[in-house]
Structure P
Amino acid sequence: MRLPVSHSIRLRVGYAETDQMGVAHHAAHLVWFERARVELLREIGASYRELEAHGISMPVREARVRYRGPARFDDLLEVEATLREMRRVSCQFHYTVRQAEGGAPVAEGEITLAFCDASGRPIRNGPDRLRALIEETGTRG
C-alpha cells in the first residue's frame, strides 16, 4: 500500500446534528471524520471489525478541526479522508469537508490514532499487522 491513500463519502447533515441556529454542531464534524475513516479502511481491505478481531484497536490520540464555513440541516456534504502516515505505533489521517454542490469549504482536520491491543497497551508492530491484514483481505476479495 502506497501512501497517501484517500476515499470520499457523501452524507446529509441530520437535524440532530444542528444547533439552535440550524448550523451543524462542532462535534458532528468528528463523527463525519470517523465515518469517512471507517469507509477508507474498508475500501483498502481493513474493516474496523476485522482489525479488532486481530487484536488491533486504534484509539484517538489527537484530533484537530479547523472550521471554514457552515453546514446546515439537509446540506449534502462530501467528506474526504486521507491516510497520510503510518508509523510504528500510530497513523495520521487528514480530512476535508466540502459542500457537495459548489465545493464551498466546511472544515479540515487531522486525527492521529494509536495502535493498541485490546487492553490498551501500545502495539509496536501495528503497521506491519495492519498491512498484512490489508494484503490478506485483498487476496480474498
Structure Q
Amino acid sequence: MKTISVLLVEDNEADIILTSELLHQLEMNVEINCVKDGEQAIHYISKINEFKNAITPDLVILDINMPKIDGKEVLAFIKDNENTRSIHVIMYTSSTLESDKLFCYLHNVDLYLNKADSMLHYSKIMEVLKDYIKAHFKTYSIY
C-alpha cells in the first residue's frame, strides 16, 4: 500500500494540529509535511532552497490567508504549471468570501472547505475529506 504525501500549508499552529489529527484519522497511510507560508509552499513544490529534496505531494491542503504569498497565488502556481497541475489541491480556509471561492474554482481547486467552527462542523468536514481522499486515492487505502 502506498503512502499519500500531503503538503499542509498553514500558518496557525492550532489549525496545523487539528488538520494533522484529522488526516491521521482517515485510516490511510499519510505522510504530512507542513510549511507556514505561501512562499515556502512554492519553494517546496518547486524543490528549491531548503526543499530541493522534497517529495512532490499527492495532495496540498492550503489556507487562503497566508503570510508572504496567499493561498490563491499558490493555487494558481500549482494549477497553471504543467508539471504540477495534477496535484490535488484542497482549499481549507476560514474565508467565506464568494470571490475567494470563485477564484479557487476558476483555478481548478479540487475541493473548497471552510474550517470547522464547531465539533459538528468538524465531523462533517472529516467525512467530506475522507470521502474525497478515498475516491481519489483508492490504491493508498490500508483497508
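For this structure, a couple of remarks:
- Which of P, Q yields -12500 [helix-only ellipticity at 222 nm (-39500 (n - 2.57) for each DSSP H run of 4 or more, over all residues; to 500), calculated]: Q
- Entry that produces 0.98 once Cα Rg over 2.2 N^0.38 Å is calculated, selected from P, Q: Q
- Which entry (P, Q) yields the derived value 25 for relative contact order in percent (Cα under 8 Å, 6 or more apart): Q
- Ranking P, Q by FRET efficiency 1/(1 + (r/R0)^6) of positions 105 and 129 (r between Cβ atoms, R0 = 30 Å, to 0.05), the structure that comes out highest: Q
- Which entry (P, Q) yields the derived value 2.3 for distance in nm of label points 7 Å out along Cα→Cβ at positions 9 and 121: Q
- Label whose coordinates, when Rg/Rh (Cα atoms, Kirkwood Rh), for residues 25-96 alone is calculated, return 0.99 (choices P, Q): P
Read the figures in this text as sums done on the coordinates, not as results from a lab. Here the structure is a predicted model, which is why all the values come from computation and not from measurement. Cβ atoms are built from the backbone, for glycine too; each structure is taken alone.
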